[in-house]
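So, here's a batch of structures to check.
Read the figures in this text as sums done on the coordinates, not as results from a lab. In this text the structure is predicted, and so the values were computed from the model without any measurement. Cβ atoms are built from the backbone, for glycine too; each structure is taken alone.
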Structure I
Amino acid sequence: MTESEFPDANRQFPYPPDEMEDLRQAIELLFFAYRDFTGEPDAILARYGFGRAHHRVIYFVGRNPGITVSQLLDILQITKQSLARVLRQLVDEGFIEQRLDEQDGRRRLLHLLDKGHEIEALLTAKQAERIAAAFDGASPEAAKGFKDVLRGIINKKDRGRVSGKP
């Protein structure tokens, strides 16, 4: 790689060194937390031949029964082609069903089937256990602050999508 491929590589950070170090530490904490937060679910999903895209679809269909394909695409920010592949597998293997919208026959509404509810509950329980353990070691104010920081990282247009919003 040449220097010209990364024109900003040598620029100065807009934060003082001490603040930049704090920000780098936060980046690393997010990286390792995400790695561990997804690790156990990834192993479970792999047993089914699924990946993180399957997990996201199962999770958001479970949280939003009757969600449309269009709404799911908007949440996940993936291509129609990527979603179609994942959704086809989940439908074919009996985790999700697509129902036609009675008001608009062009729309497909997504619902978890029994297998979908079972795997969603298992994956969510594993992740909830990890978060609960972290919250147990923190004050209620710290837990609220953590959620406030995460909400601040989310793009403004999507912050209202999070349940329990302030």
Structure II
Amino acid sequence: MHKQTKLQIAAFTLLLVADQLSKWWIEQQYPFFSMTVIDGFFSFVKAHNYGVAFSMFADLDHAWRTNGLLIVTSLIAVVVAVWWWKELQKQSLESWLLMLILVGAAGNIYDRFTLGYVVDFIDWYIVWDGQAYHWPAFNIADACISVAVVLLLLTSFKKP
């Protein structure tokens, strides 16, 4: 096994453990938990996302939504895993970014499978003229996916 493969498996494991431990900690808090980290900018909150990004599909019937999202996200994760394996052979930056997507997929699929929803807790916001404007709550898995997708898009514009 290549050194890069071992490093990526270690990074995958550490990030997935961080994601699941942070979600476990949030789940231990009382309902409607909120803790300010940086006043006017960043808090921890307890949120359950029954849908996907920005709570899309959250209004669908529970069984259809949960099972459908599990199937679709698992299929996407398999496609990304195959892509990761091919990129890993090239020892490319893309393999690291795909590993991040797999961390996010694994963390959120695990939540949806065991809980029926995804645990979100990172609440970024700004206060402008006395009004708070919040980005939808997210988690470490979501951050891994978002950072990786943005960087994959940016690197796709480089010259061959």
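Given a value of 2.1 for distance in nm of label points 7 Å out along Cα→Cβ at positions 76 and 140, calculated from one of I, II, which structure does it belong to? Please report the intermediate quantities before stating the final value.
Numbers: I: 3.8; II: 2.1.
Answer for the origin of the read-out: II.
If relative contact order in percent (Cα under 8 Å, 6 or more apart) is computed to be 28, which of I, II is the source? Before the final figure, lay out the partial values.
On the way: I: 18; II: 28.
Only structure II yields this read-out.
Structures compared: I, II; top value of distance in nm of label points 7 Å out along Cα→Cβ at positions 20 and 124, i.e. the largest, recorded for I. Looking across I, II, the calculation of semi-axes √(5λ) of the Cα gyration tensor in Å, for residues 84-131 alone that yields 26, 12, 9 traces back to I. Tell me which of I, II gives 0.05 when you compute FRET efficiency 1/(1 + (r/R0)^6) of positions 28 and 108 (r between Cβ atoms, R0 = 25 Å, to 0.05). It traces back to I. Looking just at distance in nm of label points 7 Å out along Cα→Cβ at positions 44 and 116, which of the labels I, II belongs to the structure with the highest value? Result for distance in nm of label points 7 Å out along Cα→Cβ at positions 44 and 116 over I, II: largest is II.
Here Kirkwood radius over Cα pairs in Å was calculated and came to 17.0; which of the structures I, II was it taken from? Matching structure: II. Here mean count of other Cβ atoms within 10 Å over residues 100-107 was calculated and came to 9.8; which of the structures I, II was it taken from? Corresponding structure: I.
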